[in-house]
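Got some structures for you, see below.
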Structure I
Amino acid sequence: MPIQKILVVDDSPTERYFLTDILVKNGFSVSTAENGEEAMSKIKADKPHLILMDVVMPGQNGFQVTRAISRDPETESVPVIICTSKGQETDRIWGMRQGASEYIVKPVDPQELLSKIAALG
C-alpha cells in the first residue's frame, strides 16, 4: 500500500510545521500530534500509513510510544520513523529495538526523509 497519510508526532510547533511543509509539498496528507497520548488516539482514529516520531516529549517519550504501537495488534503494521535530536548510536539501536522502521537525526534532511519514506512505501 503506498504511503499517503502521515502522522507527525513532535512537541515542537516549529518541527511539526517544518516536517508538515516538506510532506505536504510532496503530496502527502499530514496530521499532527503534540505528545504520545494524542498520537495513540489519532493512530487508532485516523489509521495513518506512517508515523514520524520525536523522542523527547512530555509524558510518554517517543521510544515508549513506538513500543506501544509495535506491540498493539491494531497498529503493529504501521511503520514508525523516529526523528530526534538524540544522535548516539545507542539511541538509534534502542529506537530500532522498540519497533521503529527507520531512525533520522535532526535537523532532518528533506531528501533523506523522502527517500526513507519511499523505501517503506
Structure II
Amino acid sequence: MLTREEMQEFERDLTERKAQILKNLEEAQNKITMMQNQEPKDEGDFAALAIETDIDERIIQQQRAELNEIEIALGKIKAGTYGICEMCEEPIGIERLKVKNFARYCIGCREIIEREH
C-alpha cells in the first residue's frame, strides 16, 4: 500500500501533467486553426499543410487519451483506490507507478490484457 506522502506525490505529478497536457492541447488547437486559415499557394503547400494537420490531430488524440487516464487516476486518488489493479485488485507496484503514474493494472494483469488484444 502507498503511504500518504507517496499518494500526495503522485497526485501532484498527475495534476502537473494534466496542466501541461491542457496547455499542449490549447497550443495545438491554435496551431491547427492558424494553419486552416492559411491559403496554400500550390499543391506542395496544400500537401504540407495536410500532413502537418494530420500529425497535430494525432498528437491531440494521444494527449486526450492520456488526459483521460490522468482524470481516472485522480478520481481514484480521491476515492482511495489509486494504486490498486482494476483486474486482480492487488496493489500495483510503486516502481510501475513511478514509470506510468496512471497505470490501471499491475504488470501481470497488463500482460494478460495485451495478449488478449
Structure III
Amino acid sequence: MGKKPPKDIPAELVELYDKLLATHPEIERKGASNPYTSVNGHMFSGLSKNGLGLRLGKEDREAFLEEYNTELLVSYGAVMKEYVVVPNDLFRDTEKMKEYLYKSYEYTKSLKPKPTKKK
C-alpha cells in the first residue's frame, strides 16, 4: 500500500490488516508505526504487535466477546471499553472479518464527529 512497514508489528499482521482494509475501499489506513483506521475523528480499528483491536457497538461487542471467547482490548494499561481483541484465527479469515470491520465502521460513523484540530 506504499506505506513503510511498522517496526514492532510482524509483517504478516500488517499484510492481513491491509488485505482486510482492501475489502472496503472507503476505509483508509492511517498511522505509520501504529496502523489504525478512523472516521469522523474516532478510531475504530488498530493494529499492534499483539494483533487487532476493533470497536463495536454494544450488542455486536457482547455477541463478539461471547462467540469468540475473547476480551476487551487493553491499551497502555487502560481497558478500551468499546474495543474487542480479535483472535488471530479470526483475523486470518478475511471473509468473516470484513463483516466485523464494516460493523465497526458503521457504528463509529454513527458517533458524533469530533471537532478537527486542523486549520
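Read-outs: derived from the displayed coordinates by stated rules, not from any lab. Just so it is clear, the structure is predicted and the values come from calculations on it, not from any experiment. Cβ atoms are built from the backbone, for glycine too; each structure is taken alone.
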Checklist entry - A value of -25500 was derived for helix-only ellipticity at 222 nm (-39500 (n - 2.57) for each DSSP H run of 4 or more, over all residues; to 500); which structure in I, II, III was it taken from? => result II
Checklist outcome for this item: From the coordinates of one of I, II, III, Rg and Dmax of the Cα atoms in Å, for residues 10-65 alone came out at 14.5, 49; that one is structure II
Next on the checklist: Suppose Rg and Dmax of the Cα atoms in Å works out to 19.0, 60; of I, II, III, which structure was it derived from?
Outcome noted: II
Item to check | Ranking I, II, III by distance in nm of label points 7 Å out along Cα→Cβ at positions 18 and 58, the structure that comes out highest | outcome: III
